[in-house]
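Structures for review follow.
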Structure I
Amino acid sequence: MSVTGVERFFDEDELIVSKTNLKGHITYCNDVFLRIAGYTEKECIGQPHSMIRHPDMPRAIFQLLWETVQDGREIFAYVMNRCKNGDHYWVHAHVTPSRDGGGNIIGYHSNRRVPDRRVLQAEIIPLYARLRAEEEKFQNRKDGLTASAGLVAAMLRERGKPYDEFVATL
C-alpha cells in the first residue's frame, strides 16, 4: 500500500486502544482506532496489527517492542502508523502484556496517546530516519535489522539508559 505523506491527528483527551492475541492479531480496537486508521471493526478483527505498520517505521523499534512485551514487560514507544488510505499518524504507545488468572501472557494491550510534538521533531523523527537509512543500506532485510538494532543499542549505551527510561526522559 502506498503512503500519502498526509498526517492525521487525534485529540489530547482521546486514547487509541487495541488488543491482540499472542501472534499479534487484533482481538479488539476502539472507535478512536477505527476512526483515525480509517478501517471498520470487521476489517480489523483477526488481522495482524502490522496492517497499520508504516513503512518508514524502523524495524528495530518493532523488534525491541515485541521482545520487551514477549518477555512480560511493558514498553513505551513513539510509533508512526499508516491509515487505510495511506495517511499516517504518530502516537506515544504504552504496550503491556495481558495475563490470565494464572499470570500467563495471553495477548497484548496497547493504549496510544497524542505524542509530544517537540520530542517527535527533536529526537524521534531524526533517530528513526537514521535507523531506516541504516536498514536500507542492506539488501538482506535481516542484516539491515541487525545493523539498525545495533545503532539503537549503541545509542542507549551512550546515554546510559534502557529504552523505557530513554523514552520517559525525552
Structure II
Amino acid sequence: MKKIVLAGGCFWGVQAYFDLVKGITKTTVGYIDGMMDNPTYQDVLNGSGHTEALYLEYDESVTSLSLIFEHYFNIIDPTSVNRQGNDIGLTYRTGIYCYDESDIDVAIKYIVSIRNQYVKEIVTTVKMSKDFTVAENYHQHYLDKNPNGYCHINLNKITNIQEFPIYKKNK
C-alpha cells in the first residue's frame, strides 16, 4: 500500500469523499505541518500552525496517485489562501504531503498540468510528510456519525472524473 496526506479544508468532508473512492484502503484525519509535536484539536484551534489533513492509504493496482490528485483538486479551491468553503484560517490551507520523494514529482507535474485551468495562482503546498498526528477519535469518520454535520464539500454533487471510480464502502 502507498500512503499520502492531503489537506483540503475541514477534514471531515475530505475523509467522507475519499472514503468513497475505489482503491482507497484506509483514511484517518489528523493534523500536519505545524510548530509542535502531537497537537490536540485545542492546540490547533489555539494557533499551533497545523492544518487539518487526511492520511490515506491506497492500492496502486486499483488507483493511481494522479487519479487521487484529480479527485483532490475536484473538491478544493487550490487558489484560495487559508480557506476552503466557509472555513477560514491557517488550519484550512491546502497541501499535499508525501512519504515518497517520487510522489512530490508526480504532484508537481499534476499541478503544472492543471495550472491553466485557474485564473489565480495555485497555492497548494507540496512537500514531504514528517509530522502527521492522528486527530481525536470523535473526528474520525465524523460525517458518518453526524450525517447533518457541516461540510464544505457537497457529497451529493460528485462529478464524473475519468469514469469516476467511486463506490460506497461498507463500514
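Throughout, read-outs are computed from the coordinates displayed, never taken from laboratory work. Since the model is a prediction, treat every value here as computed from it, not as a measurement. Cβ atoms are built from the backbone, for glycine too; each structure is taken alone.
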Supply the structure label, taken from I, II, corresponding to helix-only ellipticity at 222 nm (-39500 (n - 2.57) for each DSSP H run of 4 or more, over all residues; to 500) with the calculated value -10500. I
Upon calculation of semi-axes √(5λ) of the Cα gyration tensor in Å from the atomic coordinates, which of the structures I, II produces 21, 19, 17? II
As an exercise: relative contact order in percent (Cα under 8 Å, 6 or more apart), calculated from one structure in I, II, equals 24. Which structure is it? I
Quick check for you: by distance in nm of label points 7 Å out along Cα→Cβ at positions 72 and 144, which of I, II is greatest? I
